[in-house]
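These are the structures in question, set out in turn.
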Structure I
Amino acid sequence: MKKTTLYSVHEKLGAKIVEFAGYLMPIQYSSIIAEHKAVRNSVGVFDVSHMGEVFVSGENALDFIQYITINDASKLFPGKVQYSAMCYPDGGIVDDLLVYKISDTQFMLVINASNIEKDFNWMLQNNKFGVKLENKSDEYSLLAIQGPKSKEVLQKICDKELNIEYYNFFEAKIAGYDMIVSRTGYTGELGFEIYFKGDEKLAEEVWNEIFEAGKDFDIQPVGLGARDSLRLEMGFCLYGNDIDQTTNPLEAGLGWITKLSKENFIAKDVLMKVKAEGLKRKLTPLVSDEKAFPRHGYDLTVEGKKVGTITSGTVSPVLEKPIALGYVDSDYTNENSKINFLIRGKEIPAKIVKLPFIKK
């Protein structure tokens, strides 16, 4: 098992540590609900150093990105970030990722921890453009500072004004160290990500500086448990749950990042065919007023007939209701339609709603 540069900090804080994507990671410190509410109401800090960073450089860097991703990276300018995905030739999803444009000849791709090796090999296999590919995942630490007070906290220790638009980034000094600072977020709140190099001592110093800056706002460390409930309240996909090799981006509700009008990219023909023929199933948001805990893998039913499967589920700490995402047969996906969670043989009434589950 790998450890992030902040592993000893999590141990000192008494975090519950679990194995995740080949890393020993904190799943919670106090409680998932308390950490969730800290991010919604004030500010929390996540160690997400397990995420992967791959650098693409060369004259044909953009052509390579255009070929392996489904979004249109030609729209990017230096300092801009784009949410995208890579697909296999059959339309299944290799991974979802963030594309950072550093310059016309250099990009940084931020990929999911569980997919680093697979993604990097996929990039190498499809590098017919002569670009330089460097997997620098082990060199970078990554912290996400999220919540309505995140800007006030980080501004205290940043040497530049943090007036970054959503899905933009710049280079700055945080706590005196050089960093890439971005504003993407996986929680639906105002938030920033900071990427930096350095050993455990430096990482702990940065962590401590952030917590010193945030003490007036009761800043809290946040684990993977609350990260999952926060992203689910916003309806954001999680690779391995809601999207994977068996799902295509159109049925996953990612048509908005699938630019079928751009020139040749992997799976374009298949995805055009999928769109023309119509979707057989759709990733669908569901809410129940009953007491229940919907979980990944549970069936979804209508009048005793299975019509889908839950991919992500929890009890929303904000709504205090069960919420879920699941693939549902297209005939049953109209908004406000009634569908049941099948939990231990019992049908629990739920209904289809619009995302996000909570309105920000």
Structure II
Amino acid sequence: MKNTALTDIHIKEGAKMVPFAGYNMPVQYVGINAEHETVRNGVGVFDVSHMGEFIVKGDHALELIQQVTSNDVAKLYDGKVQYSCLPNMDGGIVDDLLVYRIDDKTYMLVVNASNIDKDWDWISKFNTMGADMKNISDRTSLLAIQGPKAAAALQSLTDIDLASMEYYTFKKGVFAGIDNVVVSATGYTGAGGFEIYFDNANAEHIWNAIFEAGKSFAIKPIGLGARDTLRLEMGFCLYGNDIDDTTSPLEAGLGWVTKFNKEFNNSASLQQQKQEGIKRKLVGFEMIDRGIPRHDYEIVDANGNNIGRVTSGTQSPSLQKAIGMGYVKTEFAKEGTEIFISIRDNKIKAKIVKPPFNK
């Protein structure tokens, strides 16, 4: 199992460690609910250094990324970030990812930890044009500082004007005295904040500097458990749960990152799917009756007929109610539709709602 550059610190801080995507990661420190609330209302720090980073550069970098991703990379400008996915050739998704445009010939792709090797092999397979690819995952640390107080807590560490940064943009600069740090106004929580990328060698120094600067804002370390409840309250997809090699971007509600003004891997068949209409759809739902929906639970209609399956579910700390996401037949996808989750052979009532759950 791999460690991040900060694993020893997490253990010293008393984190509960679990194996995740081949890494030894902190799932919680004091408890998921308390950590969730810290991020929603204040500021918290996630070590997400298990994520993968690839640099793609050269005269053919744009051409390669345009072919393998569904979104239109030509729309990016220097310092802009784009959410996208890597379609496979069978109508599914290899992975979802972020594309960073550093300049017109240099891009950084940020991919899911469990898919680093798979994504690298997939993209390499299409690199017939000779773009220069470098996998910098093992030497790169990534911290997500999330919450409404993130900008104020971090501002003393950098000359970059954090409060004025637009969502999904990034800047490179000095952070905590370290040069060449990427500061990105992105995150997976819906609570606002930043993600910062830097060399492993500087991880401990930057971690300590953030906690010193954030002391008066009651900054806390946060585990992956709260990251999951926070992202689910926003209706953000988790690869391996809500999207995978068998789910199409259109079924998953990712039509907004699937641009048919260009050709990309499997674009013709996805365009055909769009024209013919999808047969199932990823929806959000909240429980009416008591019960917590879990991954792979069956979704049924009033007569007990199978109409889909749960992909993610939890008891929402912010809303104090059980929520979930899942695929259902399209005719059951309308907001307000009553559905039932099969929990231990009982039909537990729920209704379709439009994410984000936490408005």
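What follows draws every value from the coordinates through simple rules; no lab data is involved. Since this is a predicted model, take the numbers as computed values, not measurements. Cβ atoms are built from the backbone, for glycine too; each structure is taken alone.
Couple of notes before you dig in:
- Of the structures I, II, the one that 5.0 was derived from, the read-out being distance in nm of label points 7 Å out along Cα→Cβ at positions 217 and 273: I
- A value of 3.4 for distance in nm of label points 7 Å out along Cα→Cβ at positions 41 and 297, calculated from one of I, II, originates in structure I.
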